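Following are the structures in question.
Please treat every number below as a calculation from the coordinates, not as lab data. Being a predicted model, the structure only gives us computed values, none of them experimental. Cβ atoms are built from the backbone, for glycine too; each structure is taken alone.
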Structure 1
Amino acid sequence: MVSTTLLCFLPYLFLLFPYTTSYDIIRDYSGSTFFDHWDFYGSWDNLTLGDVWWLDRASAFQNNLAYINEHNRAVIKVDNVSDVPFNEKRNTVRITSQDSYGVGSLWIIDLTHLPYGCSVWPAVWTKGPTWPDDGEIDIIEGVNLMGANQYALHTLPGCSQPQGVVQTGVSGETDCSQPSGCVVSEASPNSFNAGFAAAGGGVWAAQFDVAGIFIWFWSVRDVLNCRKRSIADAMQS
């Protein structure tokens with residue numbers, strides 16, 4: 001996979017490239033300009049055949065399914081008000097980044113809420129230039145009543161998760177060419193479902209590196225505690 005394109009459901013995103021021992025911010029998707037660098041899908045779900053219609057940009061804003069809220073955070077949502085007749089499709093939003101990012105990228109995703117419940121499938125994922133042959137990285141994916149977030153890597157035959165890898169997550173399928181991809185379930189609490197909402201959100205970091213693909217998750221409480229420790233350390237130094 002040479003480059004990736006982000007397909008996302010998220011209100012806040014940093015894209016960073018490494019420079020010596022640190023990363024430079026290449027793109028900051030946040031606040032009032034969040035939607036400036038995204039394309040809206042504008043079609044029915046011809047990918048997973050779900051009963052949804054992904055609106056175009058104008059329709060998404062007109063129907064209040066994409067907007068910036070009073071806290072200056074981007075909101076992308078599904079129509080949870082209309083009574084949709086049987087065999088018709090519910091309106092929602094799918095956006096794709098206009099930028100592509102290659103090996104050596106670090107993506108930071110800060111979310112305050114994810115939809116959950118029966119028939120709901122929020123996701124943040126990347127794809128190569130030619131999908132699905134060039135691969136897919138699922139950073140956030142929760143389906144129906146899953147209790148935890150699930151990470152997955154989809155590839156052509158020949159790629160698998162090695163045995164004995166050091167991780168806190170729980171491995172499932174290890175052959176990345178299978179329909180599910182090679183899967184790791186998040187073991188930390190509050191990564192999806194009601195726990196994520198009750199905690200007030202969380203942050204993911206995904207590193208796309210020559211050494212491999214690495215994903216971390218922190219509940220918002222962990223992030224706040226880390227900030228407090230950093231401030232305390234700075235005051236003491």
Structure 2
Amino acid sequence: MTRTNRTAWETAGEKYVLERDDLLSQAVAGGSLHPFELDLLRDVLNDRPRVVHLQSGDAMDDPDLVRAGAHSVLGVDFSAVAVATARRRAIDLGLPCDYVVAALPHVPVRSGSADLVYTGKGALIWMPDMTAWAGEVARLLRPGGHFFVYEQHPANPLWTWDPDVARIRPDRSYFGRSFVNYDFPANGAVEWQCTLGGIVTALITAGLEIRHLAEYAEPFWRMGGVEAAAWDGRLPNSFSLLARRPS
């Protein structure tokens with residue numbers, strides 16, 4: 001991780017502090033998890049899994065995971081600000097959630113302790129080494145455990161936010177290694193790139209079995225006030241993937 005990335009993410013994390021009351025209300029109301037996430041994870045969550053949420057960020061998905069059946073959630077994020085805010089919210093709501101500060105791929109969590117590893121929504125862009133990331137996911141899962149990610153499609157950073165016509169940015173490549181993103185919440189951080197094929201191959205190489213892969217036209221997040229033509233239903237903007245560690 002670059003120093004710029006850590007600084008940018010800690011700065012972005014301050015937003016969670018300033019919006020503490022609003023986020024608390026949203027956590028009580030629920031709705032952070034997309035309906036198709038709940039559908040895909042229904043059988044897994046019915047078994048009361050112990051969840052490890054990698055790069056948990058604002059941790060707003062965790063109350064929904066608990067309501068849907070998770071026995072507990074352990075969030076891992078490299079922002080101390082985000083971790084402290086999420087931990088405080090969990091205490092306020094009496095949720096079986098805890099959080100630790102750590103940077104992948106070295107998570108201080110016992111091997112094979114997770115029934116479900118959950119991640120996404122702006123997580124993979126911080127990973128320079130997909131092979132190491134996938135190996136850590138596999139290490140955390142118990143035999144028979146599941147991995148789920150709902151994430152920005154690797155092609156999404158190529159689209160401009162022009163409202164009239166969807167265009168490809170001339171300064172980015174689908175096959176590029178990285179780029180500097182000056183939009184919020186990146187704020188000048190380096191975002192790492194990997195093709196969808198690269199992500200799938202890394203997980204298979206780590207020993208996981210792919211059970212589901214889908215691409216969506218709708219981005220997982222929209223910048224407020226922006227109506228980009230690239231989001232009108234014709235281009236891939238997000239994807240979901242469910243995998244399993246063999247028993």
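Points worth noting:
- Per distance in nm of label points 7 Å out along Cα→Cβ at positions 148 and 172, the highest-valued of structures 1, 2: 2
- Structure from which -10000 was derived, helix-only ellipticity at 222 nm (-39500 (n - 2.57) for each DSSP H run of 4 or more, over all residues; to 500), options 1, 2: 2
- Taking percent of Cα pairs over 34 Å apart as the measure, the highest value among 1, 2 is held by 1.
- Taking distance in nm of label points 7 Å out along Cα→Cβ at positions 140 and 180 as the criterion, the top-ranked structure out of 1, 2 is 2, with the highest value.
- Among candidates 1, 2, the computation of mean count of other Cβ atoms within 10 Å over residues 84-91 that gave 10.8 used structure 1.
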